[in-house]
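Listed below are the structures to be examined.
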Structure P
Amino acid sequence: MNIIKPSSAEEYLDSFWVRESRKSCRAVPPPEKQQAILLQHWPYKFPFEGKRDVIWHICQIPSISELELLWMHKSGPWLDDHRLWRGSHSLVDLAQAAIDTRFFTQHHDRGSCGKNYDRWTVTGLKGQLDGHESPLLVQYPEHIDIIDGFGRLLPYLALIREGMEFRPFEAYFARPVR
């Protein structure tokens, strides 16, 4: 992972709310309320649920191997319910499970993962994780966690493993203040 430039919670929150407003037709809250509303409804989509100070960056994921190392926390039964959980949190293992179980073609309740997979199968991967679509990654001592963007990164990697060309992309990256 390459650090590109400094960023801020405000930049990430702006992207989160732009995406959320597109999905749900929900109005974008005023900047001074964005973090509080996100933490009220989706605390897991903010670094350390807002309980620790972090340093924000924009980073680049320059290779497939770096993408494959990203980690997805297991939250609730969703991974089990969709037969994706095989005891590994790594994105490469989850993407391979999705391919093996034909998750993208066999399941009806695929959520944003399925919508992105279907759309990108036609349009390709170029630019799909740019701008407001950039995921949020958080540094932990032993891994880098996908906090916001699993519904984009899982189909992205699955399509690459199925033969599409990898495109480096940028992500929000938060590290705890020591």
Structure Q
Amino acid sequence: MRIGLVGEAPNDTQSVKNLMMKKYNYDFVFMLDRINGSKLDSQKTKRFLRIEYEIKNPDIVIFIRDLDSLFSNKTQLGKRKSYFTNSNSVVDKKGVFLLHIYEIEALILCDVETFNTIYNSQLDLVDDPMMVEEPKEYLKSKTKLYNESHNADIFEKLSFEKALNCNYFERFVTLFDNRVDALN
């Protein structure tokens, strides 16, 4: 099975690939890897997405975005849902949305033991990573060694099972599994 990954930054797509490969033995391919951040919202980008979709021919496309807000921000949530609906129509509705609440770094907070081992730090367990505003800055405040460019390597070491303790990731995995089951 071929899984396309579309994200805001190459670090994000590589990180998600590294985490997903712990459970899924699929061919993960990067799409729109030169288009970052809010540029994903443009009409021109949707044309590029369609071309890459036709060339790479994925069975499923994972759209990865940061909400850059808490889940309670309905305005921002509406913008991201609109992005997904529009982009999903370009890939023949083969998309599954992975919306990070607040940012992708929330998943690191699900497995602080691994983070502490990597950085020799003393982060405390976080009850609900989805409630941490600006988790990237939170991690940086705990150790000066951390940089988001390290995420792909960190995600290679994170526990997939612990990441499921983050509600939004657990919901995403359920949707992804349902999509995979529908194809089999």
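Every number in this text was worked out from the coordinates using simple rules, so none of it is lab data. Since the model is a prediction, treat every value here as computed from it, not as a measurement. Cβ atoms are built from the backbone, for glycine too; each structure is taken alone.
Upon calculation of Rg/Rh (Cα atoms, Kirkwood Rh), for residues 27-66 alone from the atomic coordinates, which of the structures P, Q produces 1.11?
Working: P: 1.11; Q: 0.93.
The value was obtained from structure P.
Taking distance in nm of label points 7 Å out along Cα→Cβ at positions 35 and 91 from the coordinates of each of P, Q, which one would give 2.6?
Values: P: 2.6; Q: 1.2.
Label of the originating structure: P.
Using distance in nm of label points 7 Å out along Cα→Cβ at positions 99 and 131, single out the structure from P, Q with the greatest value.
Numbers: P: 3.0; Q: 2.0.
Max of distance in nm of label points 7 Å out along Cα→Cβ at positions 99 and 131: P.
For which of the structures P, Q does the calculation of helix-only ellipticity at 222 nm (-39500 (n - 2.57) for each DSSP H run of 4 or more, over all residues; to 500) return -14000?
Values: P: -12000; Q: -14000.
Attributed to the structure labelled Q.
For which of P, Q does mean count of other Cβ atoms within 10 Å over residues 3-10, calculated from the coordinates, equal 22.6? Each step should come with its number before you reach the end.
Numbers: P: 13.4; Q: 22.6.
Source structure: Q.
Computing relative contact order in percent (Cα under 8 Å, 6 or more apart) gives 24 for which of P, Q?
Details: P: 30; Q: 24.
The correct label is Q.
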